[in-house]
Structure P
Amino acid sequence: MHKLILITGATGFIGKALEARLRAEGYSVRRAVRHESIDPDEIKCTLNDNVDLWRKALDGVDCVFHLAWSTVPSTANIAPMSDATTNLLGTISLLEAIKHTRGIPLIFASSGGTVYGIPETTPITESHPLRPGGVYGATKVAAENYLMAYRRQFGVDARILRLSNPFGPGQNTEGQLGAATVFAWRALLNRPIEIWGDGSVVRDYLFISDCVSALIAAMKIPASRLQEVDPIFNVGSGQGVSLAQIVEVIGKALHRKIEIDFQSARTFDIPINVLDVERAKRILNWSPTICFEEGIRLTLESFAKTMSSKHKSQ
């Protein structure tokens, strides 16, 4: 059956990759964007818009992926009021609109890297206490609580994926997220790689194709399979990689030594975050398929092709 999917944050790294996969599988996609557009696949509806505009965006839609978020951890700490009024209130507006449209799954991209805070044990399971150390994680937790409250109170089919650290081709190489992608790009350009601290900070890196597969798996699972427990799932590789190891893997792939510029450690960087993904494997029938080394190889390969095509066009 032909289905229409609404994506908020469709112009971002994950949103673009998700849209491409959905279209390849035969779905139609409507992008909620910030600007007026004549593109029939786009509708102006931002996190700051009211419930009526969200209802218009939802017209005829079979599923919603809520990926839009206006901050990253560092900017959220600088402007916590803006973070809450835009992201949390925007999410509530979407929930208010969707509660009148029963049966539409709403998949929310939460943050497995920030909602737990400093872990008691690793890998971190979904039952771990939520103790975010920063504003970004606190707002994600608040949004999660609203999603589950609307699920229980109003029957909204809300589903939450706590994503680790997606990386790969298509990510902003000059942005504030995605150490693996940024490091790979800078290494190809023979630029020094900046590391805050001694390189021992460990994160769970998830290749973008596996991230998209998890989102689609969360959409496809029947609602009847999600009645027993709150549908909240960690989505990551289940493996930890330190910043120093990222540089080591890139160096091996490029067959040369990578220059590192060590900077002072950042206070908001927790020492380790690795997600337990067994629940997603069991219930969503999803598993990561691309190991970190392979993901780095594919990323470097894609970047090299991009550089080559730019050089030929000049």
Structure Q
Amino acid sequence: MLSGLVIVDKPQGWTSHDVVGRMRRLAGTRKVGHAGTLDPMATGVLVVGINKATRLLTYIVGTSKTYEATIRLGATTITDDAEGEVTATCATDAVTDEAVEAGIAKLRGPISQVPSSVSAIKVNGERAYARVRSGEEVKLAARPVTIHSFDVLDIRHDVMDDGVGYVDVDVTVRCSSGTYIRALARDLGSDLGVGGHLTALRRSAVGPYTLDRARTLEALAENLEILDIADAARALMPVRELTAAEARELSFGRRIPASPDGTHTSEDPAAAFAPDGTLVALLADAGKYAKPVLVFPPDPEVKPAVAPQESAQ
């Protein structure tokens, strides 16, 4: 049974659900999930878990993300990105590079962010974007996020589109889980008084999983490259090497002595490995003991077929 992570380079125009559907067909299993939605407009790293590796996705979702993006200043859209209807435009003649840099500086570090009204956040059981599409005005509550870095790569003035001049800003953003990059574009434009939205977005990293490991769906159809579940866990979380006796106890769901530093929690567990390198469990320390948060039972052995005996002549 295939178990592991697939690092997909999501194509533009596909939903994350579309990618999961394609991976189910390629892997020949229904047990497939992803670790964090990408909008259809966006491309880049989408981490997909197959079979037992879907149990790791919870811990991947909360990792930091890195994006390459282009922000267009001078126009506001209903979706805060290029896929939505333009609701207002504004001249950008007075927007200087210094003003852009100053506006971005305000968005670094811990901030309170109002998600885009067309996000997938549920409002009274219904997705916010569905309410907006039905004509309802949706106002979402602000939530705390952290912008670890927000760097300007290039600023281009007088970018013409349909006879209107805009300012395009290419940026790299590393942020906490739950951050909306299009909301950063909206808020930067609002702070500068000209409006803003996102015109391009590419995710280059989800935690330790980066674009250099990502493969297109076309490449995966030819060669389904899977990151083994043990290698995936080693890259993702702290590691504890077990003795054979400890591995045996954990395989039955029993607790063992706590790790030397005793710092692993159920939200930030250690990946525990048997002497042969097999991932046995995820461990959380609790006083003198470490208890399994998740146990990964070994795959069942496949017995070789017995060749039929030749009949006597």
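Source structure of the calculated read-out (mean projected area of the Cα convex hull in nm², for residues 76-235 alone, 10.8) within P, Q: P.
Here helix-only ellipticity at 222 nm (-39500 (n - 2.57) for each DSSP H run of 4 or more, over all residues; to 500) was calculated and came to -5500; which of the structures P, Q was it taken from? Attributed to the structure labelled Q.
Highest-scoring entry among P, Q, by distance in nm of label points 7 Å out along Cα→Cβ at positions 44 and 268, is P.
Using semi-axes √(5λ) of the Cα gyration tensor in Å as the calculated read-out, with 45, 24, 17 as its value, let me know the right label among P, Q. Comparing all candidates, it corresponds to Q.
Throughout, read-outs are computed from the coordinates displayed, never taken from laboratory work. As the structure is a computational prediction, the values presented were derived from the model and not from experiment. Cβ atoms are built from the backbone, for glycine too; each structure is taken alone.
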